[in-house]
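Once you scroll down, you'll see the structures, which are given as structure tokens.
None of the figures in this text is laboratory data; all of them are computed from the coordinates on show. None of the values given here were measured: they were computed from a predicted structure. Cβ atoms are built from the backbone, for glycine too; each structure is taken alone.
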Structure I
Amino acid sequence: MLLKIQQIVIFVTISAFVSCRDSPLALSEIRGSQIPINDSLPPVDSLEAFVAPYRQRVNQVLDSTLAYAPFTISKTDGIYNTTAGNLMADIVLEEANPIFRARTGREIDFVLLNHGGIRSVISPGPVSARTAYHIMPFDNTIVVAEMSGSAVRNLVAFLIQAKKPHPIAGIQIILGKDNRLEEVNIRGIPFDENRNYFVATSSYLTQGGDDMVFFRDAWSFTETDYYIRNALIDYFQKVDTLKPAVDDRFMKKNSL
């Protein structure tokens, strides 16, 4: 009798084991919740202590003085061009041209950026890398578009109709008293519709951003892999004082 009971126990145990082994586990339910990460979460002292030296070093680099601004540099201090726009466009031309020349053997003819891409003024006083991040917080790179003369004419027509001081450098646009186009000069030479031009711009604009769809007609694009923000920082490191001015690069006769 005892032997039979032992046999029954062994049989039941083996059956249960086999049954469990052969039954696959299945996920029956998934639950999720959002945990907001904000200042309501208490700081963790160990993490704060770990991050502190890195934060201190980053702030030290970002806030180190690179140049000096004697006055407010703004994108709203001119009708056809502004101090901030002129500074940014001039910097892109100066800093990106050596890269483009080294890669292609050619020169950038002119620069076009967008007025909305300038996100901050430069206040009087020290200018730092953090200043560049405030002006250009986006990771836009400098791209050079090869454009036909007819595409450049469309570009100029857009600038006239936009009635915004989009940053330009290397090109001069002169309007008559009746707002009609009178002159276009590129690098000091009258515009020639029968040749191609190399236009430095933002990677954002090459995709037709800010309604600049004429860039879609470009013959080719050369990516410099150079952030506009980094170009600003490199320029700030080279100069002592920033002195951009509203000038005659885009003007209406008798408007200055």
Structure II
Amino acid sequence: MGMFRKFSQMPKGALVQKLASKDATYNSKQIAEVVVAKNKQLREDLYSTKYPTLNFILLRPLIVFALTKNKKLRVFDLGGGGGTHYLVARKFIESEIELVWAVVETPAMVAEAQTLREPELLFFDNSDSASRHLGTIDIAIASSVFEYLNDPLEALEEFLNLDAKYIFITRTALSNSQASIVEIQKSRLKDNGPGRMPDGFVDEEINYPLTVVNIDLFKRILETKYEIICEIEEDRSVHRIGVVTVDQFGFLCRKK
């Protein structure tokens, strides 16, 4: 593969197909139940105290909202779990600003997350339906998504084809290696979703396929349709694969 790829013309719905096919474990009712239960805890924590205690991971997506002064924001949230980004945004963004928020997730997550639906927040297992619901997309968010897809670069191209005015990509594992790196990542069930493990769930080891691509190629694809306003060096050494150390990056971008 060369250092430049032509835009994919695949339908937008393919984004969800890629999410659903990440791995049989990821598209499971078990993970969906834990993530949704954690988001219910988060919603309670956000509004039960004078001010919440949050880690910076939850606050990162708020950066993109500083770029627009619209009184109505339409947000496409790829791989947004149980609506974590919406819950945090709604807590801190002025109440006068209307949010129309579409989380695009696996079928298992969407089915479980229906208990978290709000007038401003809906869940879709089809990105075409999410796009029709939103109409014009002001902001598209992708947090810790692309490295868990079989072809992160193709998925990135399809994400750009949504034509959002601004995009914020965060918690994305990239490397300086010219070749893609494929590995099985081992993690704990309790590490999925925001916050502590809810009562009534038993922790266990789960595995995901992980595909890490070259950071320069990733940025070159971004720049075909978007201006990179800011590259964010987020977390160091999040993965070690053989002799290669993998960091996490974020990109704040404006449509050209």
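Assign the value 21.9, calculated as mean count of other Cβ atoms within 10 Å over residues 136-143, to the correct structure from I, II.
Clearly, the read-out refers to II.
27 is what came out when relative contact order in percent (Cα under 8 Å, 6 or more apart) was calculated for one structure; which of I, II is it?
I
Comparing structures I, II by volume of the Cα convex hull per residue in Å³, for residues 56-103 alone, which one has the largest value?
When volume of the Cα convex hull per residue in Å³, for residues 56-103 alone is computed for each of I, II, structure I gives the biggest number.
Kindly point out which one of I, II the value 0.45 was derived from, the read-out being FRET efficiency 1/(1 + (r/R0)^6) of positions 72 and 200 (r between Cβ atoms, R0 = 25 Å, to 0.05).
Here the read-out was taken from I.
Please state which of the structures I, II yields 19.9 when mean count of other Cβ atoms within 10 Å over residues 128-135 is computed from it. Write down the numbers at each step before the final one.
Working: I: 19.9; II: 17.1.
Going label by label, the one that fits is I.
Of the structures I, II, report the one carrying the highest value of distance in nm of label points 7 Å out along Cα→Cβ at positions 88 and 224.
II
Have a look at I, II and say which one yields -12500 for helix-only ellipticity at 222 nm (-39500 (n - 2.57) for each DSSP H run of 4 or more, over all residues; to 500), as calculated.
I
Which structure, out of I, II, was Rg and Dmax of the Cα atoms in Å derived from, given a value of 17.3, 53?
Label of the source structure: II.
Using mean projected area of the Cα convex hull in nm², for residues 32-151 alone for the comparison, can you identify which of I, II gives the largest number?
I
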